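So, here's a batch of structures to check.
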Structure 1
Amino acid sequence: MGHYVPHTDEEIASMLAFVGLDSLDELFDCVPEALRLAQADFAVAPGLSEFDTAAEMERLARANRGSELICFAGDGTYDHDISSMVRRVGMRTEFVTAYTPYQPEVAQGVLQALFEYQTMVARLAGLEIANASLYDGATALVEGVNLAVAATGRQTVWLSNGVNQRWGQVVRTFAAGTGHVICNVPLTDGVTEWPEPSDEAPGAVVVQYPNRLGVLEDMAEAARVARATGALLVVAFDPVAAGVLKSPGEWGADVAVGEGQPFGTPMSFGGPYLGLFAARLEHVRRVPGRIVGETVDLEGRRAYVTTLRTREQDIRREKASSNVCTNQTLIAVHCALQMSWLGKAGLRELALRCAQGTRYTRDALLAIDGVAPLVGAPVLREFALKLPVDPARVVERMADEGFLAGTVTDDGAGHEGLLVAVTERRTRTEIDAYVAAMEKAIR
């Protein structure tokens, strides 16, 4: 796109003349011929104008069917309402253009917003401290595992099969480089079946609450296992369900991580999202990323500044538990705005509406001949069904009826099913139409 090429032909000619060269190719004479790529190898199409490029991108976007489908999918990403206030305030230029607030004298607004975000995340998690966000829930889980391994000095990690499967894949990918030994802990009827303590004690016990099947895990048992083995308890929690459940901290978690997308961020076909991270105060020096603290300036006025962590500290990798040195500032601000808009009462109402919609939808679907629960344990926010036909085929058929039916999942024992999520956006009319379409798709 010529509009975005920074240098004109005249400017290029002037620069070449200044350095005494005849062409841009001469700049690369130092590169051996055998290492160069011929122009034909790139096979790049001719450039388009700005407007032709925009039209092509719109054409590609229209190929995505999800934008017009009524969403009953979850599995870590949820279709929630976003207050117009969040967009109006969060997209102010003061937030949109801000990057790293290394100079507190010119970044008090962003620093205060991040401080408020940390405060709300810490309260939601029931722990003393929270950082200023990470990239997404999966990377937050990786950092929680890293912290636990560094704190205990043990490389073994007991990872529940109830943890989001994509998050688990990310943990295993990182473990290939860090040397962590990931031990998969199976599910029994949807609930994690923890092993008895052995000689090879883990450094981290990782559980999701509710888990990837929507099941309410036995958190007291997870905490008992962590204490019996001397491991740190890492809990991946749902921030919306936290409106009606005991917090990870109340269950004895040492680290709580989560996906902040439900608060103020659209699904956006998969990102960018927001990683929530909170921990006990004793681990503050191992917390990845940034922490914003409250202090006073030279005149005694309240002020905010990044504290305890510096970018340079994480570059010293031999001493750091993480090399993360940035965060999702803009999305964290949106998250803080949405949580502020909801408040305690609003969050509880949101969680209850999701739970009530889940109960109504589940009961209606289970009334269809041949449909049964994939697991028998109690669920809260989403649920998995065993269908009499291939769930992937049902998803395709439901798309033709105007619904994003859910995601294909399994119970951890090789039995496939359909994972369905219901948020406060789904009306009774939509749910009834979804159930009717499901019955048709199965039949």
Structure 2
Amino acid sequence: MRAAPGDERRRARTLRRLIWLYFWLLIFEGVLRKWVVPALSTPLLLVRDPVVLLIYVQAMRTRRFPVNGLVLACIVIMSLFGMLALVQTEAGIGGGALVAAFGLRANFLHLPLIFILPAVLSYEDVLDFGRWILYLSLPMTVLMVLQFAAPSHSWLNAATSEGGEQIGSALGRIRPAGTFSFITGPVHFYALATAFVIFALMEKKIVYPRWLVWAALFATVAVLPLSGSRSLVLSCAIPLLAAVAFGMLNPGRTHALLYTALVIAGVAFVLPKLSFFREGLLVFTTRWEQANLATGGVQEGLLGRVLSGFTEPFAQIEDAGIIGRGIGLGTSVGSKLATGSVQYLLAEGEWSRVVLEAGPVMGFLFLGYRVWLACSIGFRSYLAAKRQQLLPWLLASGACFSVLSEQLGQSTGLGFMVLASGLCLAAIRHPARAAARTRTRGIA
């Protein structure tokens, strides 16, 4: 029986609010784990899981749970992994039922949310998420500056484990984590902030207040050297490269690209006059040089590490065995449950983890699905870019790589992968058509 229009509107509003709750928990779950209730740090890893389940239930009630090839394939592969987990557990392979359950949760629980976001959110909703990300980038950068200046044992640099510390950088400094548990949070957060800043600078219409765009740009550039993270710098560089590619696809927008480049250059010229930025730059360059010396330079180190993440599993097929060594055992939580300490029991790279956990057949099946998903997002964003839709193209630049390589056992990275991919697909919807559809449904 079809729900009354009023009931449907209420359910739709509830669904949208749950998605926003997912976003806010993603941003602030580190605050809960480090400072508010550190005694509950471990269970708070799963704080977004009940929200995800409620979103799925509400999406079904409002008929916004999409049924397409990618969703059905995800459900089928998840079912196959569930059967494999049972076989492994019965055979005494892996870390036991609890570890296997966490592995299934990490791999599959949040993935369908990628497809629900574009079924619920309008283009204007995506802009609202971007607005809040830009607002949040301002206090986030202030917090990271304070964390950078504070000693490693300061309460500002608390870790999620008792007696733990944040990851070190160089010259006695740590890599500040902001509101997140570790530096991986800022890596993803500022990648999104960069995408929305570039979009606001290049878009023909004014989508955000100019002061906010400039302030967010200043904050994002300022945090780069303070982070001590090469991954953060590269994650912010990807939307810049995507903007250049967009200019090549749409020569009529070249002037906007040049304007954006001049604005960024102006900010980069001003920042070195600030003492905290100069110190951060010194720490970062030292960290970069140390990492290059340890790994053989950029080509053999950073780029080699990225490429090896995709090639190593092919050399580890024999180590994986036919049915793998235990779903979930390669995650940090799985290792904690199995051994009592956090360590890489199988592999550090995501592709190697998947193959070693599930075996070559199931492992490469799941990785193939992720390649399919990334290509689908990328192709649809490419078509949107040819229609001069800039925002999905910028969001896809980071989302596609994240879908391919994100460590799903890491809760924050998983959340940002889902958020960026879902927002990208939602942004592809034409603004006028999306707004009309929203008004028709009465859920604006």
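Any read-out appearing in this document is the output of simple, stated calculations on the displayed coordinates, not a laboratory observation. Predicted, not measured: the structure shown is a model, and the values here were computed from it. Cβ atoms are built from the backbone, for glycine too; each structure is taken alone.
Of note:
- Parent structure of the calculated result 2.4, given that distance in nm of label points 7 Å out along Cα→Cβ at positions 13 and 117 is the read-out and 1, 2 the choices: 2
- Among 1, 2, structure where distance in nm of label points 7 Å out along Cα→Cβ at positions 77 and 101 as derived comes to 2.9: 1
- If mean projected area of the Cα convex hull in nm² is computed and equals 28.4, the structure in 1, 2: 1
- Structure from which 71, 47, 32 was derived, Cα extents along the principal axes in Å, for residues 189-412 alone, options 1, 2: 1
- For 0.50 (FRET efficiency 1/(1 + (r/R0)^6) of positions 237 and 325 (r between Cβ atoms, R0 = 25 Å, to 0.05), calculated) the corresponding structure among 1, 2: 1
- Value -12000, calculated as helix-only ellipticity at 222 nm (-39500 (n - 2.57) for each DSSP H run of 4 or more, over all residues; to 500), assigned to which of 1, 2: 1
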